[in-house]
Every structure is written in structure tokens, then in C-alpha cells.
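Asker: Listed after this line are the structures, all set down as C-alpha cells.
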Structure I
Amino acid sequence: METGQGTPPSDPTALFRDVVSTLRETRRGVYQHRMAQALLQKDANGSRLVALDADTERAVFFNPASRTLESVPFDRDGTHEDDAEVLSRQLSDPASWVEANVAVLAWVHPHFRWACGLDERGVQP
């Protein structure tokens, strides 16, 4: 795994715009801002947003306390934890999962792009 140079990106406004931009490209409707807000609210509450799946119907979150990686469906009403699927247990760092699955992801959180040495499109230069 090639770690990015310098410090990882951390601008919350840029992160919000990045998620909204991806949702605009992949989801129809006018609720991209609400969906992005729901994802980032969950991220702020302890589960780290890692990525969006290829059709952007599910978000991948890492729970550091349980060391669990989950795929959680979301829509304009928010995230739906009751329908979450566990992708990995006892995971110490989601970056290795990102590297193994980057080809099937529509979006990767900038921190994990940085950690994996990926460019803005989520591919290794």
C-alpha cells in the first residue's frame, strides 16, 4: 500500500461538495444535498465514511470501536442501519479493504484516497 505524501485532506466543506458532486453524477432527483448531509452526519457521530458503492445506493462505514466495516443503504431520508450488511470484522484499517475493492466503488473518502495513494478519481497514478 502506497501512502500519500504530506497530510491527509480534512476540509469538511470540500468533503461535502465532493460527496454531492458524486451523487449528482449517479443519482437522479434533487436530494443530493440531504443525502450527503445524512452520510456526513453519521461520519461525525463516530462511524467513519469510507466510500460509496458503484451505484451509490449504499455507503461503506468503518466503526473503529467494533472494528467493523459495513455497507449501509441511504436515501433522502437518511441512512438505514437496520438494512446494513457487514463487509468485514476485526478490521484494523479500512485502507486495505479500499485497495482491494476500489474498482467497484463510485467514490472513496479523500482520507482513504490519500492513504492508498489514489488520485481524485480513486485510481493509482
Structure II
Amino acid sequence: MAYRSLKNLPIYRKALELCTMSREIASYVSFNKDLMRLYESKSLRDIMANSILTDSILIPQKIAQVEYSNCNNERLETISFINIIIRNINSYCMGLEKDGVKETEYINLLRTEIKSFRKSYKAWKSEHL
């Protein structure tokens, strides 16, 4: 597989945008505003915000792993893992709503970004299958 620059890869840029938006939303909805210590919180809202943040950070890493892998099985497993991460982030959004986050328009913005990412992801995924 040809080694391409990740910064020129549209799916990678989309993943970074998703990561940035997730960081901002996690900071907004969490009770603990120190994102580096969010994992220590016992609040359900903070746990979900931390999970959104952690999962969104994993996506660009997994895209890079697929791009630079020479093994078909590793690429397939990683692509499948990215799909699971996307589903999880959507579930965490629903959990935040159920936990009582009043500003659902921010959560809906994240969902819209995930939907946009998923479209790019499907096109990118078909190139690697």
C-alpha cells in the first residue's frame, strides 16, 4: 500500500474535526472541567464525556493504522473497530441526553458531525476492503 500523507487524507481531517468537536462538547457538558482528570470522576455525565473524548481520539489513530498497515486482516479488524467507535459515540450522545444535558443542540451538532464523518468513512472503507 502506498504511504500517503495523512494530513492530505480527507477522512483523517474529518476525524480530527470530530475529535476537536468532541473535546469542546466534553468540556461543556462535564461537571469536572479538567479534561485530563475527567476519568477520575464518579459522575455518569463525566464518564460519558470522557468516553466520547477517548473514542474520538482513537479514530485518527486507527485511520493511520489502516493506512500504514500491510496486513489485510489488521486493516479489516481496525476498520471494524472504527465502526464500533462511531456507534459508541452515538450511544454516549443518547446517554448524555438521558442524563439531563439541557443544551441538546450541542449534542445534535456532534451527531451531525458523526453523520458527516460516517459518509466519508464509508467511501474510505470501500477503498480498503
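What follows is calculated from the coordinates using simple rules that are stated; it is not laboratory data. In this text the structure is predicted, and so the values were computed from the model without any measurement. Cβ atoms are built from the backbone, for glycine too; each structure is taken alone.
Asker: 18.8 is what came out when mean count of other Cβ atoms within 10 Å over residues 67-74 was calculated for one structure; which of I, II is it?
Answerer: I
Asker: To test your reading of the models, identify which of I, II gives -0.69, -1.02, -1.07 for log10 I(q)/I(0) by the Debye sum over Cα atoms at q = 0.19, 0.28, 0.29 Å⁻¹, for residues 59-114 alone when calculated.
Answerer: Value -0.69, -1.02, -1.07 for log10 I(q)/I(0) by the Debye sum over Cα atoms at q = 0.19, 0.28, 0.29 Å⁻¹, for residues 59-114 alone corresponds to II out of I, II.
Asker: Work out which structure the value 18.6 belongs to, where mean count of other Cβ atoms within 10 Å over residues 35-42 was derived from one of I, II.
Answerer: This figure was derived from I.
Asker: Which structure, out of I, II, was Kirkwood radius over Cα pairs in Å calculated from, if the result is 14.5?
Answerer: Only one of I, II returns 14.5 for Kirkwood radius over Cα pairs in Å, namely I.
Asker: Tell me which structure, out of I, II, gives -10000 once helix-only ellipticity at 222 nm (-39500 (n - 2.57) for each DSSP H run of 4 or more, over all residues; to 500) is calculated.
Answerer: Structure of origin is I.
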